[in-house]
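Presented below are the structures under discussion, each in the form of structure tokens.
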Structure I
């Protein structure tokens, strides 16, 4: 999915701060074109990290906290980590 990609990390950080933001505002904030931001959002959505919703012509995106928590639990189980923190607290959502 590309967590090592700086643009995707900036997108995740922004969504963690704002909660939900439309694609155009996100592109403006990150000083990138809307098509380029949309491509990165697609990668994050396919990876199960964000979700999108449409309201008329606007597309809004937010972190998919439930899926992040599920995948975090799976990873913790695979790694043998027993002390799990609340993912919502960690991402301030």
Structure II
């Protein structure tokens, strides 16, 4: 499939019982717990990198985009500047 995007297939109502049989709620719960724990640790690391001692102390001014594309899509200033692509102002 070179050059083609993979299509996400919708789940048909016929397959829902089959998918429920395959789902392990204990394993799913463990994976969800791990995901949330890792996301929390990542957010805490970002807060510390910004010089904050708690995640709640992060402010919008602590955000910056690393690429022009990311700055344009998010509306967050490019790192090291106050410039947001697509908004009035100069570089």
Structure III
């Protein structure tokens, strides 16, 4: 789903735009499910890329763990706050 708007918004940390899309997709049957599937696909792809890109012989364990921690912080800082914002603004 690389060509989806959700993919682009996640890639470039456009959480405000994601929140607007979430509100818009309330009106579409299974709209939130569509967004969730795109998010899941993006996150799985990013996780796989972290593992495969940092699995090279020249990488050490410390740099590998640092990359994983950065991704974890991205998830906590950006995506969790986005999801909390969307859920708290539901009517």
Quick check on the output: -22000 is helix-only ellipticity at 222 nm (-39500 (n - 2.57) for each DSSP H run of 4 or more, over all residues; to 500), derived from one of I, II, III. Which one produced it? III
Determine which structure produced the value 11 for relative contact order in percent (Cα under 8 Å, 6 or more apart), calculated from the coordinates; the candidates are I, II, III. II
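Each reported figure results from applying straightforward, stated rules to the coordinates on display, with no laboratory input. Every value quoted in this text rests on a predicted model; they were computed, and no experiment measured them.
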